[in-house]
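Asker: See the structures that follow.
Since every read-out is calculated from the coordinates, none of them should be taken as a lab result. The shown structure was predicted, so the numbers you read here are calculated from the model rather than taken from an experiment.
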Structure I
Amino acid sequence: MTIREPEVVDLPTPRGPMRTQVFRPTGDGRHPALVLYSEIFQITAPIRRTAAFLAGHGFIVAVPEVYHEFLPAGTVLAYDQPGADKGNELKFAKPLDSYDDDARAVVAYLKNHDNATGRVGAIGICLGGHLAFRAAMLPDVAATTCFYATNIHDGTLGLGKADNSLARIPDIKGELMMVWGRQDPHVPGEGRAKIYTALTAAGTTFTWHEFNGAHAFLRDEGLRYDAELARLTLGMTVDFFRSHLA
């Protein structure tokens, strides 16, 4: 399926406009929609390629700038130490309720998009995996995929480093697909076990997939990229969303 040139929209939030890039198939048909949350580096080239891949498989994909209240619209942080330092600084500077306000804004936009079916899912990578996890707590999000989601296990997302993501797992009513790399130092085995146990105790509907891969194995830039693992897990993601958002 071919796709259009990405559209740029500025979605209103309580803390100002949130620049969002929207990828969607060509034609006038209706499609299920996804919010794609980026890593701490915002909308980089690998994130754009992931969005294009998903749009090419029949989804409307909105990619918001997660640090819109801190950085000028269009800012992309580099995949280097200064970029990582800035992204991590802002991850803990942004209030938790701001992340949640942003999720409500983008999900409402997708639910009411002229070419959408009204069915909405969420997907995120690294920081974005945690943001997708929280978006799954919204009643309009029917399915969510989280790639090596950081800081769920230690509860440190946002200003004050005291999020309530584990405690709010019962709010997740749709299905989750959790994807992890066993060689990821950011989410060690004991951290993954803590999340698995909490999901199981809450009766959440989820699938759990651990692979021999490093953190950022999905990112098609850098030495940690695993092309075969990326092909496999992105294929699983497409199948998952087709099944739950049809």
Structure II
Amino acid sequence: MFSLEGRRALVTGSARGIGRAIARAFAEYGATVAVHGVRASDALDQSLADVRAFSPRSVAVTGDLGEPGAAAKIVAAATAAVGAPDIMVANASVQVRRPWLEIPWEEALQQMQVNFHATLQLFQACFPAMAKQKWGRLVSVGSVQEVRPHNEMPVYAASKAALENLVRNLAKQVGADGVTVNNLCPGVFATDRNAEALNNPVYAGLVRGKIPVRDFAQPEDAAGAALLLCSDAGRYITGVTLRVDGGMGVA
């Protein structure tokens, strides 16, 4: 039920962290994967090496989702290399810590573009081929900030909350086409993005105290949830937000 044999997946923001773990898991379970980074990098090369250990036909694609038209170009590049994606995981995001009164307009627009608008554009680019074959998986990667917004990341939190609403809206419209749409919602993960903050023992202790399981997640903790949503095991799951947050969202 969890096999992805013969499937093609595009995972944005998969040079490191959660995206990289998801891409590797998809390859391990049989998918051909297009890993993605903003630009060519050692991290993207290593991610590609990880997935090629299981799926030799996998490729890397690049593009800055903050730029107009980038989403369609990324999907086109993945399609040209391995075929139209059956699975689209929109994981790439921009997160900026700043008090709300100090947020510049351009910075707010960039976060909304990458985190929300690009996800919509990626879904729009991938959906027609999925509908034609009557099978597809669209997954946004949200954040526990959808329900517990951080006071120094109000735009980031708002952009992730918008994804949850988008997923519920689209799920009603595309279910009859054999396509599911879901939102994977991570909590506090021990990734590069959070390393500086979590390396502060006082701050880390305060955050850990708000998590019922009293531990931070590892990137691999998101991979199983993504595999469920994107395999036949999850065929009857759509329009949901699946929280992988150690209970933080209900604390």
Structure III
Amino acid sequence: MVKQLSVVLPREKLGELKELLLKSGGQEIERRNEYEEYRIDLDGRVLIAYSTGTVVFHEDLATFVSEMFKGLGIRVGMDEVGKGEAEGPIVVCAVALDDDGRRKAVSFGLVESKMSREERTKEVAARIREAALAIGTVVISPEEFRAVWRRGNLNELLANWHARALESVISSLKRADKVIVDSFDERRLKEKLEPLARKLGAELILEKGADRKYLEVAAASIVANEVRCSLMERGMRSRKWRTS
């Protein structure tokens, strides 16, 4: 079955993508609404670019779209899952991708997997592991969480666990260009992660909703979710929060 894939591009890349498709024989066709920047048909395969930067495209056009991710260098994405769930572990993950890794991520529909994670989590997590330069994962069991948690310090703990995941990636990487985190507490994250980012020679980017914008952060979210689901299937299901 043909898949429709999607990614988010910087707005300045939309024009570059359009030019590439037109040079490759694509034809611009009529837009359906005011939110569309353009529609291009290439041999019956359609790509739609929206003013938000979201691009929706036929899977056979993934090669053209992946060209827009070249030259970005090595980027590390970070995210966590399970912090708001009553049961099971918290998992923090960092994933490093280069140009080739991002190309593969576009081709296997990483963004769609993030949006419908229950259906394809295991399959896509395995492919991310194959595509990544390095992956760092930190698991906090419910028992460990109960031992260290006190009211008001969750963000502090999460920042520490993010630092541990990034340290694991640093042990495998000599350098990176950016470290991108789905932000929740800018002050604490800067305090814990900036020194580690400097070790990699990387710029630290803290951005809410980064999992919807950056392939690396979406990849980290999927791997973290797969690890959490696997651990819960194997019995790590006790409650994190005291009920008294």
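Asker: Have a look at I, II, III and say which one yields 11.4, 34 for Rg and Dmax of the Cα atoms in Å, for residues 15-62 alone, as calculated.
Answerer: Only one of I, II, III returns 11.4, 34 for Rg and Dmax of the Cα atoms in Å, for residues 15-62 alone, namely I.
Asker: Suppose you compute Rg and Dmax of the Cα atoms in Å for every structure in I, II, III: which one lands on 17.1, 53?
Answerer: For Rg and Dmax of the Cα atoms in Å, the value 17.1, 53 is produced by structure II.
Asker: Thinking only about relative contact order in percent (Cα under 8 Å, 6 or more apart), which of I, II, III has the largest value?
Answerer: Result for relative contact order in percent (Cα under 8 Å, 6 or more apart) over I, II, III: largest is III.
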